[in-house]
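Any read-out appearing in this document is the output of simple, stated calculations on the displayed coordinates, not a laboratory observation. All of these numbers come straight from a predicted model, not from anything done at the bench. Cβ atoms are built from the backbone, for glycine too; each structure is taken alone.
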Structure I
Amino acid sequence: PVKKGFPEIKEKVETYLENVVLPGVYKLPELLEFKWVLALMMAAFILIVTSLSTIPLLRILRDSIEKESQQHAMTLASNLAQINRPALMSGQQTAVSVDLIRKRPGVKEALIISNIDGNIIAPANRAGSYPDMPFIHQARLNGKADVSQVSDSSVIAVAPIEFFNAETGTQAVTAYAVVAYDMSTLAVDDGKTLSLFIQTLFIALIVGMILFFFIYKMIEYPLKTLNSQLDTALREGQQDVITTYDFPALQSLTSNINSALSRVGQEDASHVPVYEQDRNQELAHLVDLIGFPALALLAEGELIAHVNPGFEDRTGLTASTLMHQNLSAITDQALKLSVQDLLERAKLDPSQLHSNEIEFSGESYQVALQAVMGSQKVAYFVVVLLPMDAGGGEA
């Protein structure tokens, strides 16, 4: 069941990421330039990691401060016990003093308490009272030196004052030296914590900028290389591009580009472009050689390309008004309609000579039209006005 369940969970996680999480991430490069998106993501990563790293760092600092505070408090308590041991041995309780230790930085309270009933021996102003510190009474039961953190900022250390008791004839603990120590004197304040965070963040940003430069260049390089190779392949007819990156997505893209270049090369080889030559001089010479009124029409756009002097004399139209114009420039409606009819017929059957009859000033003419082929299609049409008495007949 575990082996079957893991692939299903993995598939669900991947589906969720692809359909829910990543579409928003993919949208970012559409809103900002890619390098800025990468820079912002790296900056966010650095800020988050630096912020989170301060948590264990502060915890380590606090543990270190707690340990140092406990050791310092224990040292002060031991010193307090050693200072007052001679006075207690001689029974001079009025000579017992805690002033020397109480004046030390961080000491909140210094006491000498009796082991017999737990009342305070020193300082004198509190003699006979009982300390409101549960840990002291617990430590008295153990009969040995002890230290404990009783709050977030306070440490209490208890050191026994032991010497030979003539009444019992044994070595016994007759009193305890107690020191309450304030840890805040050793703690790192908020200003130092902020300074530490800023320094760490600054170092991380410098390292992050260097890392960003190399990552961005590593992403940009294969794309620039492929683009350069593709440009060269299209200009020089090469059919392959390569990538040395061990990156499956990029290798797949390179393979598809090579396939596309190969197909383009095959299509170019099978479809050699055919270019039409300029036939304007040819048609002009041909129209001028014809001894009857004639004109030539380009197949592309059906524009009048040339008329000979005979056509000008017969129709009364000048070459300047007809050249590069369509058939609407011919003012003789009968001639215009006849030529349009012949054009339509020639388009359907360009290999035949097509003709109509028309009258000019009482004289009958045959309007003949012949399509002239280019390399692939009709290049132009030649229209000739043949007098009927010249032997012209309808084709």
Structure II
Amino acid sequence: MLRAITNVKKIPIVYPPPYPTNGTEVKYFYDKDLKDLLSTTKGYPDVEEIDEFFNQINKHTCLNFTRSEEIKENKIGIYFMITSYTDHVELSNDENKVTKVSLTRETYKDIFQIRFYIGLAFGLIPEIQRIDRDRELQIYDTNINARFKPYFNMSNYYYKFLKNTDYDFASATHFPNYFGSTGSGITYKPCDYRYEEMLKANKHFVYSDFRKINNIYCKCPKKNSCQHGGYYSKKDCNTCKCPAMFNGDNCEKLIETKIEGCNEGQTTLTALDDEQEVTIENIKEDCYISITATNSSKVVQIIVEWAQIFNIKGCVMNPRGEIKYRKDKGVEGLYIQHNVSESFELKALSSEVFVKFHDPFSKSSLVFFYRQVDQTEDFPDLTKTCKEKNTEL
């Protein structure tokens, strides 16, 4: 039976481990059996792929993790090991205890699940536990293995590190839709099926993950004046960390592009009540476009008309469009990664929309329309499930 779970079960509050934030090295290490498994067995990710998660976290937060060959369980760190039972993360609660990440051999084959559990090791919660999740996805309750159901329980506590953030399907803490399955089918599906492609579109942590980790460990005392989802970090409390599309002292500027194929160089647009067209084609670099409603009380509606995406199998730099149409520009926008032959509308949620199109081969194109409309949904509306809202369409 397919249904949206709206009841909130009492689940424990997650208290993040007290990892030092002053630049002190924190060790992470692999159990010998695990290291041998990853190094010698076909079908498993390399140790270096897991190391890269920590390299990214070191680069984008105030934490400093280094891999150690010497295992010390009496000092704070992260210890990866193999279990024959259920995957679990045991968080450290003092400086003389490690966080233990215990996963089965089968789970270690899946880099996306490893990424998810590493996110938990930093005190993050599964994205699917957010209190606004019912407007984003539907859960196949009967397909969930009983041992994994706690991961699907909606939180009844609003974590401060999630303040003013939106749902992010590309987050490291958004596990794949086969996670926790009994084997009878997927455990959930996004309300908008186009987000399904985003669930495994990135093998790394995304901007919103680093922002959440910073909100837990690296907050600055000064008020956040960064725009478009930017934030200050303890590494430098005078400089805004900005999402990839933005720059400027306060993340107030969209990266500028004036190439002809990027809507004939017209990249700063204002939305009127009537539809207007944008065409991106034959570009040789990234194309960035901003669209702002003329009337600040209205929101921007995007209608994706057509896309032709030239992909090369296995290429990590394949063309991709991204449309940031939610209020929080720090989460990943909807990806356009494949051909679009039937037009579709995106929810009108914000008075500003930003579009990025990346095409290293100069063989892809995207056409969409935009206009300003009255705001019809008061977000966050936590009383409606996406099943109910789909019925209204």
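Ranked by relative contact order in percent (Cα under 8 Å, 6 or more apart), structures I, II are topped by II, which has the highest value. Computing semi-axes √(5λ) of the Cα gyration tensor in Å, for residues 65-288 alone across structures I, II gives 35, 25, 17 for structure II. Consider the structures I, II: one of them gives 7.6 for distance in nm of label points 7 Å out along Cα→Cβ at positions 25 and 337 as calculated from the coordinates. Say which. Label of the source structure: I. In this comparison of I, II, the computed figure 4, 13, 11, 7, 7, 8, 9, 8, 6, 5, 4, 4, 5, 5, 3, 1, 0, 0 for P(r) over Cα pairs in 10 Å bins from 0, in percent is attributed to I. When helix-only ellipticity at 222 nm (-39500 (n - 2.57) for each DSSP H run of 4 or more, over all residues; to 500) is computed for each of I, II, which one produces -4000? So the calculation was done on II.
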